[in-house]
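Each in structure tokens, the structures are laid out below.
Just so it is clear, none of the values below were taken in a lab; they were calculated from the coordinates. Being a predicted model, the structure only gives us computed values, none of them experimental. Cβ atoms are built from the backbone, for glycine too; each structure is taken alone.
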Structure 1
């Protein structure tokens, strides 16, 4: 099955030769990714990876990138953190319809991970909520890859926080 996801990285300052970078990525198995190098110091790899499950697809892609670019820092795996517009687009509906669903089902709609003028949710949580409603057709690969992207992002943040020397253990417990 094909799994579609994107891995975004920050490149080390010494990584300036983009042709060499693209070559190394192809040699290590990232030939199934569209490589975006538009923003200086950043790299986005949009994968369409054939695997038996989403976990295998994402983990193997992370390992392939790590082989090619050991000093690159993972910024984000997507699809994960989305606004209502993004979630609506993924679901094939209008933002207004998604907002109506959220407001009409405020007690059960997933809580955002950031609430403000632009609130953000984990896509996997919205998709799981939509599945419980039983009226929206979702591809299993999207559901699975969004769960995996969320797990990667949460693990990355947990690791980043645990590396902070002044963070109290009780703060991390929340």
Structure 2
């Protein structure tokens, strides 16, 4: 079976976040099925400007949109900042709303944070509005994420490992459906 291209978007503003570690873990789990490209530079994107969005989007936005368009599926892994998704992630998605890039695009949504409940609800609402294709099996909330890794970045919590395996299986099924 041909490998599928996955664009993994890291919602954290931190360069070495636990969300990045989660995506790297998923990348390792799926190396036989997916070629994963990690996008971990949301802070480089300019602030959303609706007047530029349709007519003259900046080069960085065009490259981001192109990466989404070329991907067979999207994986978003994000923390929750003040009961919401991070502003950089929301900004990136706003640059895509006037397009149909997310429409029916197989998508996996992970919120990994101290709590994460409100941010996870918001992420699902936003991606539903963008018409991304996701299921209950391709959404995952991991609360207390920092305590589930050791100092080497290995997931030590068996329940989290089990949840991630289930999530990955759901994501693989969604990509191939």
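Please state which of the structures 1, 2 yields 0.95 when Rg/Rh (Cα atoms, Kirkwood Rh) is computed from it. Value 0.95 for Rg/Rh (Cα atoms, Kirkwood Rh) corresponds to 2 out of 1, 2. Looking at mean count of other Cβ atoms within 10 Å over residues 45-52 over structures 1, 2, structure 1 comes out largest.
Upon calculation of distance in nm of label points 7 Å out along Cα→Cβ at positions 13 and 37 from the atomic coordinates, which of the structures 1, 2 produces 2.6? Checking each candidate, the match is 2. Which one of 1, 2 has helix-only ellipticity at 222 nm (-39500 (n - 2.57) for each DSSP H run of 4 or more, over all residues; to 500), as calculated from the coordinates, equal to -12500? Answer by label: 2.
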